[in-house]
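Got some structures for you, see below.
Here, each number is a calculation from the coordinates, and none is a lab measurement. All of these numbers come straight from a predicted model, not from anything done at the bench. Cβ atoms are built from the backbone, for glycine too; each structure is taken alone.
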Structure I
Amino acid sequence: MSQSTGTHVPQLGVIDSLNNAPISFFHLRAAFTAGMGFFTDAYDLFIIGSALVFIKPEWQLSDTQIAFLGSISLIAAFLGAFIFGRLADVVGRKRIYGLEALLMVIGGLACAFAPSFAWLLVFRVILGIGIGGDYPMSAVLMSEYANAKKRGALTSLVFGMQGLGLAFGPVVALTLEASGLPPDSIWRIMFAVGALPPMAVLYLRRTMPESPRYKALVRGDVGDAARDMAIYSTGQLAAELEQKTQPSRISLGQMLFNQKYLLLILGTGGAWFLNDYAFYGNAISTPEIIKMLAPSSSTMTGSAWALIIFVAFAIPGYLASIFFMDAIGHRRLQWIGFTVMAVAFAIMALAPGITHEVAPFLVVYGISFFFIEFGPNCTTFVIPAEVFPTSIRTTGHGMAAGIGKFGAFVGTFVFPFISAEGGIKGAMLFSAGIAILGVILTKLTLPEPSGKTLEALGGEDDASPHAVAGPASHSGHLVESSPQS
């Protein structure tokens, strides 16, 4: 581990100002700019379920080909999260921000014009890399812009746009299905629509300022960070404009051989993997689940039920996370959500006759969606943007997101096979076991970030040498934070 860098966070007014700055228009602009990426992420990842209904008969695809088309973007997202996460720590957030959105635009438009199964697979990979890259970029920038008190709410606000994307997909599907357009046009328009939101925010992303925390703590340029802080209108930084500090960096090798960081990667990435298995496996397969419940239902009926579930349960769950996460606690909300998910999945699997009654089943199914959103689907996005030090924050988040997207791939790919073999009961019982593992992993590996500064959590605050509290704290401290090291 490297020697002390002499960075004393309590003396840096720029960091204190960030941690205490009131919510401003800049924060809302940053949340909208980042959130439109997550609107697109949700739309593009979940619209494939509706599009495949039309693509399968047109191209006469096998079940294996369908499984690959439904899940390939998630494997690509696994790669994109790793790549963009590391690049943002090495070259800076601002230089990378917007490039992942450009890939989403290119991938979405290309999918709309795909001439064959093979080409659509390639274009879904491009789209997925952009989607994966959006996770660490948007989460970390928002958490580093935010104050300590409302960091969870602001970062959840970004992720909450996923809820609108979830609801928008069935709206588009229903509209196109009712339009009378030929099937070949319907699925192509579905994909093309997904390119519009990231296209709309490309300029905003490229003009956002670099993270002041990154400039001050990683580049050591407190003066430049203070100039950027004029956006926050704090008026407290004039005396610090020329201050310089020695940069503080943790290398990738130091990160991967440090027990504390490995435990945090296990906790954040493992919980995200388990959540995304349950979330994506169920959400993308919702039309098929409804078809198994009511075999005579039409495609439009399935889309309508999916829309009702997302609007009535998922979106309120996102809103509840935004408003209550900081008060409840980020870690606490995660294990509570996993617990209720396990109970709901178990009821769907074990309650006598429930799989033969559409309305009762969908109510419990909807409750599981509410607590996925008001729980681990939001918290697994927020917590990795908090618990790692600044110089490896996007790397850590990218690793967690990548592992999570691999879980989404497994869920999307495996869920149809489990449901084919064991029916809805078998699929839900397996999901209940996954949720129980999420409770255990959260409790054993993660600290409680709520209310703490990023510098205290990352061990960069000299006033808090044992900053990463809870189960993860026993495995070592960040050497850079100690002047005596």
Structure II
Amino acid sequence: MFSLQHCEFLLGKDYRMQLQQLTIAPGQHTVLLGPNGSGKSALSAILAGEGQCQSGEFASPSATRKKVAWVSTEQQKALIEAEKRKDDADILDVLPNPSSARDIIQREFSQWTTALEQQLQQLAAVLQFSQRLDTAFLALSTGESRKVLILRALLSQPDYLILDEPYNGLDAASEAALRDWLQQHQQQFTLILVTNRHSEIPSFTRQLLYLNHGELAWQNQGQGLDPADLAELNKLSTLQNPPKALPAKDQDRFTPPLPDGQQRLVRLRNGKVHYDDRVVFQGLNWQVNRGEHWQIVGPNGSGKTCLLSMVTGDNPHCYTNDLEVVGYQRGQGESIWDIKKHIGFISNSLQLQYRVSCPVLHVVLSGFYDSIGLYEQPTLHQTQLAQQWLELIALADQAQQSFQQLSFGDQRLVLIARAMVKHPSLLILDEPCNGLDPLNRLKVLALLNILSQQGETTLLYVNHHPDDKIAGIDRVLDMTHYQAAT
């Protein structure tokens, strides 16, 4: 079992966590909960063997040759970084050899057997991933790359399965399939699940652990779920004072007004995207006008993120299609910066790739300049506005902390503030609530609802969770209608 007595752990270079007492016995399925920055992911990493025990008594199942498998956002980031380094042929002086999803999975096993291949095919079918196993890892969507890590963990047949926000980025069907699989196979492992959503707590959970400020603040009796336990969690996650207003616009750096009479923000005619022999979507005719808020839906790999990255100009297919954005026809010599100044953007891929080490305040300020990192001197007024945004998301006291030292959820809050700070004409939100605890999720949804009602910003919103609805969004683009026939 996992057993901790009066332990202090060092994780990374300077993150320390103290735990007085904790046990997770075989079969005692455990869920870690708590606000953003509370230490949930840190504890899961420690249990996975990533931390150093500086003092106290720590016993891990791995010491008795029990298998511990771990899935986390940090692993996802590391794999993306490793694959990107392969693409740097100028430095390596070799032809890049990108890894496929199958390569990422197979390299964890000393010998690849027929039995493993059969198990992989079965698990891939469960997660609706069979057709993507031989796709380059970097060509996968965020949800699909998360599936690769999950498949690798499940295939190892662990005694302890540690899943840190495994459903982030998964479409509804894949999430339901994974939930069912865990339910059906719960006798084969002990699950340790990190989640920010109470709806994701499995019915077979035995132990609930609620963390706050890096400490274990509350736990149940460890014998199963009880209505009183869930009531306590809901009480801890009630937003008492929802935000009523947003910070003002800056006078020097804000989204400029569109020409009088121009209502069209985006127009795509007969849109098609394909990579090699795979068609992502085709035959898409879509127009977004001022004040028309859209939700974009569809399964993993259906092209939601691809479409949005075309609008932002971060996908080269914006030049291979008949695409107009804020009055500019793409591919006609326009400046990408003339377009970006009208757009705010947040996505899973942006966060996974945001590796600049700078203070949190600078990340918010960079939203005025559409840059990754801050390379211009902000005005005093801009700094004051950025601080107001940090106060709104309750991170003002961490303004000078390194962005990279924040938890995943707190990073997401900062990037949302960065996207909103200039009050853009078009705000693109690709699963903005991923990684947010219940209080911050309610807060962000309230902010977006205010923004949608003000009339100056149009929202394009990708979301897999029915609980994360924004009241002002009344139009839906379903990408399943534009899939190639199989």
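Observations
- Identity of the structure behind -23500 (criterion: helix-only ellipticity at 222 nm (-39500 (n - 2.57) for each DSSP H run of 4 or more, over all residues; to 500), calculated), options I, II: I
- Origin of the value 17, where relative contact order in percent (Cα under 8 Å, 6 or more apart) was derived from one of I, II: II
- With log10 I(q)/I(0) by the Debye sum over Cα atoms at q = 0.06, 0.10 Å⁻¹ derived as -0.28, -0.80, matching label from I, II: II
- Top of I, II by mean count of other Cβ atoms within 10 Å over residues 360-367, largest first: II
- Answer label among I, II for the case where distance in nm of label points 7 Å out along Cα→Cβ at positions 120 and 384, calculated from the coordinates, equals 2.9: I
- Read-out mean count of other Cβ atoms within 10 Å over residues 40-47, computed value 24.4, structure in I, II: II
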